[in-house]
Structure I
């Protein structure tokens with residue numbers, strides 16, 4: 001009997017025949033480096049991590065990048081039977097859940113981006129992101145790298161993987177052979193394009209010869225590398241076609257090199273912004289194509305597949321955020337999906353900083369053996385005061401475990417500071433987190449009391465076994481002469497639209513809030529995150545004509561607000577240095593393009609009718625501004641906690657009320673989740 005198509009997601013849940021095997025659906029958990037491969041007990045944790053996502057219904061998954069050799073620079077290597085034996089914990093865990101789920105290992109040779117003095121490249125051309133110049137490979141070195149990739153694929157098969165993904169994008173080794181600026185060779189591995197693509201093609205041919213016909217080989221291609229002078233469309237198509245001939249089972253499209261000046265994964269990027277590029281390439285090939293980037297909900301995946309833009313949809317970070325994303329979609333529980341908001345704070349930022357990866361909205365990600373929400377053996381009556389991210393996380397986890405939880409907030413809606421963040425252009429995804437928590441409050445039967453201020457006496461009279469104070473922060477008011485001047489407004493009033501902002505503005509404080517407020521007041525028109533064409537214009541991408549790299553010769557066009565803004569900070573470090581490693585540069589570039597003057601080393605003196613009096617490097621000056629927006633940090637709102645001291649009620653302090661140096665939803669949700677798991 002033929003299986004009936006899924007009523008809501010017929011394309012997403014249609015199997016895909018690869019000839020020698022079949023994928024159960026079109027949902028792929030794409031590659032993400034977790035950092036677990038290098039820690040003690042890491043493979044046991046990896047096994048639990050992948051097994052949980054296998055139970056979540058995904059059709060295929062790809063591991064984080066594994067080096068074929070020492071010079072590959074990934075920290076974790078696959079080159080010996082001993083390595084293969086370690087990885088068996090992962091493959092057996094996945095296949096133990098469902099033998100029909102495919103798991104492939106990504107072979108990643110970082111090339112000029114490797115953090116090792118042994119780094120190599122086709123030529124001695126330093127990456128803009130590295131301090132080290134790669135060692136140019138001689139003929140013997142080229143052959144060694146090819147042989148090491150083949151050995152890596154062979155060991156992956158021995159480890160029980162269903163296939164491998166060979167990454168040929170992002171500025172890693174294989175992609176540097178393809179582009180003229182990084183491949184300046186004059187031998188058979190350089191010069192014309194046919195020679196430049198010889199290296200990755202030879203790797204594919206020899207891998208196929210080694211592993212045989214019944215093993216998945218995926219090649220990840222830079223379908224649009226976002227480099228000035230990068231690969232042309234014809235070169236992309238030719239490489240993909242030759243990869244098909246060389247034995248690739250699937251082509252996976254990737255977008256951008258790490259050193260590109262175009263964001264592709266940040267929350268400011270529209271959903272499925274690049275899938276159309278995959279769709280064009282798919283028409284040229286006879287093998288399946290994977291598309292990726294900013295596809296974070298099942299309806300987006302279904303639309304991409306239904307429009308013929310891909311055969312498989314990769315959702316990597318979304319499956320960090322919710323291991324059961326695919327299962328919830330299948331069961332019609334989309335409103336229970338904990339959506340990836342593309343903040344990158346606990347995943348990619350951690351990865352590039354050498355930390356263990358997790359997820360801001362799901363601290364259990366990569367910590368499945370450490371953080372679990374087991375049913376409580378002694379259910380308590382718990383009051384949580386404050387429905388910001390910390391309070392929401394605590395309340396929902398505690399209630400899930402069987403505690404009776406009442407959640408109080410003085411506001412008319414849940415969310416706390418997230419209700420401010422969601423107003424900022426480019427941060428619309430924050431609505432999804434609040435939708436998720438609202439549903440979890442219902443599912444776990446939390447007693448929600450909005451527009452309610454509770455006192456210490458109320459809590460003492462309520463018969464609670466435990467009180468959790470998550471009352472957040474109070475904006476800090478700096479001790480500056482004239483801080484009460486009519487020109488001065490708080491960032492909260494600006495974001496809420498309670499005050500009018502003038503034409504010439506000083507923003508005091510260049511942390512995350514300062515950047516957000518500046519983005520808001522400088523923005524006009526449709527948010528780029530909500531419109532692919534607006535995004536393409538602002539960042540100089542030509543999806544229609546696809547010049548070299550998709551960007552060569554394209555001039556970004558931004559509608560600059562009729563407003564002059566100074567973004568000021570006391571610290572002498574560069575403005576924005578404290579922002580996230582993988583997305584901070586996008587915020588700095590966005591504001592710089594709009595003419596914002598970012599000034600560090602500022603000393604504030606006073607505010608009066610003339611404006612804001614400051615000194616920069618000891619030189620006094622006056623900024624003749626109409627408005628001064630104060631984003632000068634926060635102080636914990638601990639009044640209720642202090643009132644409860646000595647009451648005899650067990651009390652916890654979490655979130656901004658616990659630590660308010662900088663608004664930090666990642667720390668708040670993590671802290672709340674761990675405490676609620678232990679109560």
Structure II
């Protein structure tokens with residue numbers, strides 16, 4: 001007997017003794033208490049055995065041939081044809097059927113693992129957009145597998161996790177790689193400017209990947225504007241796993257509004273079609289400007305704030321970070337910065353913006369910044385001193401430092417619906433604040449207390465004047481909320497979704513642009529998301545049509561972050577129309593596209609070692625031939641029966 005089993009025996013004896021002590025020393029001396037104590041002890045012993053999870057000798061794991069399992073990769077890359085002419089999926093499926101007929105059980109994996117019976121294998125198609133092996137290995141280990149055969153091309157999304165899982169597993173794993181090198185060229189990235197002007201040529205960036213090419217090969221690239229071919233070129237392939245990038249110059253758009261562009265690549269003998277084309281949309285001569293952020297005193301806030309505002313509003317977003325000498329760095333919707341630009345470009349961007357964010361506004365701000373702020377219909381301002389606050393329309397006293405915490409109970413406000421799902425009790429404190437000179441009569445959305453004690457100060461103020469709405473942020477350090485994943489980042493997102501929703505719900509907002517898709521091109525495997533910041537908590541009716549046919553007509557509820565979701569749709573280009581139930585006014589309309597673009601072949605096959613440590617090898621050798629105890633329903637049924645019997649006996653004896 002090993003030490004582990006000796007320890008288990010001691011625990012079981014202790015559990016039985018504890019049950020006997022309860023009924024002998026702690027309970028009333030009722031008839032049959034010895035039997036009740038034995039029942040209680042049996043229950044505790046069974047629970048300990050389930051936690052220990054031994055294998056039952058002599059059984060066959062889950063009805064399979066000695067616990068044998070097959071993991072079949074059903075990701076899209078398995079449909080590729082190798083250079084030798086073999087169809088990866090056909091070869092792997094035939095092998096899976098062969099093992100299943102020998103008694104093995106088949107589990108198909110992609111995004112999520114799923115058990116498939118033998119009679120359904122011939123109906124399977126490799127359509128999954130990801131290939132995650134580690135969850136599948138964990139699933140069969142939980143089901144009591146003893147040996148596992150993996151049939152995959154090993155283009156995995158989780159190679160490191162999969163290898164760690166194999167190394168730690170007490171299951172015998174054998175990997176049979178399907179297929180080899182695939183001759184293929186695909187689109188990794190197709191970048192269009194979100195906004196364009198009629199009469200002005202476009203510059204687009206592309207990134208391609210390839211595999212199985214030979215010297216002298218050229219990837220043919222075509223760009224289509226709607227049904228018009230507007231550019232074609234040849235691009236030399238890159239090494240497998242690397243990207244070949246290029247910039248194409250397109251002629252000026254022929255029309256206005258949202259235009260669809262499509263990038264198509266071709267390579268003779270291409271063995272995988274799902275990555276050969278990708279679509280993108282640009283808006284030509286938009287009716288309203290986008291979102292522009294200008295930081296006069298850059299810190300971490302713009303890097304976190306700009307992408308969040310871009311996502312929650314659906315507006316085209318750009319940013320500028322002030323540097324010395326009247327120069328500015330361009331900030332994209334992510335954290336990347338571009339080359340310096342001059343003041344004229346920043347002025348032009350601000351003057352045409354529909355939504356302006358001024359960060360670090362002080363008393364010494366240039367006149368053109370003050371003018372842009374005064375003309376903006378919607379704005380968020382982060383003043384840096386009392387003079388900047390006064391320019392924003394708020395009278396404030398000098399800054400107070402310290403750690404400022406949000407009060408536990410938020411008062412009713414214009415952003416309360418968005419913040420209702422956020423937990424502000426555990427977010428990092430804000431660093432300092434510009435206290436209001438005269439307390440406001442209206443409640444502030446987020447009251448702050450220094451060290452969580454004392455009188456409350458306003459974190460931000462929402463003002464409206466003659467149809468123009470402005471949020472003045474008096475506290476610093478909100479970016480700390482978004483620094484790490486978790487509830488604090490969700491609170492950061494909900495805060496700015498609520499503020500942006502209040503701003504965009506102003507009377508000057510164009511009703512036809514109130515609701516829009518988060519993006520114009522979606523994967524056919526993902527839910528479609530809609531931005532409706534001006535309709536938080538309301539119901540919306542979403543209708544999508546394909547030609548003259550209605551393919552989706554549903555009612556959704558906008559959540560506190562201003563988002564609503566509808567189901568994934570098959571590959572096609574759709575028209576959408578969004579209204580409120582029993583209201584003829586259109587809140588949003590336009591085009592949206594679902595595509596089956598795949599990056600599966602951009603991932604290169606990995607080598608997964610099936611060697612295990614000596615310790616795990618010993619554990620694997622010592623395991624019984626049957627299934628683990630936890631996989632047998634009888635143990636759970638017995639526990640329920642014993643619990644019921646003890647309860648009935650106690651009630652009949654007068655015990656609770």
Top of I, II by distance in nm of label points 7 Å out along Cα→Cβ at positions 164 and 572, largest first: I
Structure with the greatest value (metric percent of Cα pairs over 20 Å apart, for residues 268-403 alone, set I, II): I
Mean count of other Cβ atoms within 10 Å over residues 108-115 - highest-scoring structure of I, II: I
Cα extents along the principal axes in Å from the coordinates reads 88, 77, 53; which among I, II: II
Ranking I, II by distance in nm of label points 7 Å out along Cα→Cβ at positions 252 and 292, the structure that comes out highest: II
Which of I, II yields 4.2 [distance in nm of label points 7 Å out along Cα→Cβ at positions 156 and 564, calculated]: II
Origin of the value 13.9, where mean count of other Cβ atoms within 10 Å over residues 196-203 was derived from one of I, II: II
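Values in this text are rule-based calculations from the coordinates and carry no lab data. Just so it is clear, the structure is predicted and the values come from calculations on it, not from any experiment. Cβ atoms are built from the backbone, for glycine too; each structure is taken alone.
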